[in-house]
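**Q** Read through the structures below before going on.
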Structure 1
Amino acid sequence: MKANKIALGVLGGIAAGAVVGILFAPAKGADTRKKMLQKGNNLADEFKSQLENLSGTIKNNYDKMFHDGKNIIAERKSKFDDIMDINS
């Protein structure tokens, strides 16, 4: 919980700093808006890329666990069948 509050405080500080920086920037408003839009688009693209990488990692982990699970089930079934043959 404490880490969440710290992270929230840091993000709030960054946002406040950005707002103050924009308000006191020497550039024209139109130039500043263009820079903000470009920066926002860059951040969105980076976030999307990271999300796609995470999604791929999760899918690979799921596929591996599914494959391992199928192998374990097949192995246990084989042992069960062997035991049943011995008892027959």
Structure 2
Amino acid sequence: MKKLSELERARLRWRARRGLLENDLVITKFLDRFEDQLTETDVSALSHLFDMGDNDLLDVLLGRTELSGEYDTPDLRKLVAQMRAL
């Protein structure tokens, strides 16, 4: 597994910045814990997850709703489960 470069990690963290503090807290905690273990597939899935609107993402991260439509993929379900478990 190829580790993320400093630039790739910085880009991922910048992309992870959200308009809602609650999302930032969950995502930052996740990245602090798992950043060194992320695969290219994980990074791609996270980038797709970050396309969600802030309120929809918060509902998913808090377990109020489940991933649906184009976001309901095995890779995204795995990452969301990890975020919810923290």
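**Q** Name the one structure among 1, 2 that helix-only ellipticity at 222 nm (-39500 (n - 2.57) for each DSSP H run of 4 or more, over all residues; to 500) of -19500 was derived from. Let's see the in-between values first.
**A** Numbers: 1: -34000; 2: -19500.
Matching structure: 2.
**Q** Starting from the value 12.9: which structure in 1, 2 was Kirkwood radius over Cα pairs in Å calculated from?
**A** 2
**Q** Assign the value 4.7, calculated as distance in nm of label points 7 Å out along Cα→Cβ at positions 40 and 72, to the correct structure from 1, 2.
**A** Working through the options, I get structure 1.
**Q** Then there is this: By the measure distance in nm of label points 7 Å out along Cα→Cβ at positions 16 and 32, tell me the structure among 1, 2 with the highest figure.
**A** 1
**Q** Still on this structure: Mean count of other Cβ atoms within 10 Å over residues 8-15 was computed and gave 13.9; which structure, 1, 2, did it come from?
**A** Attributed to the structure labelled 2.
Any read-out appearing in this document is the output of simple, stated calculations on the displayed coordinates, not a laboratory observation. Just so it is clear, the model here is predicted, and its values are computed rather than measured. Cβ atoms are built from the backbone, for glycine too; each structure is taken alone.
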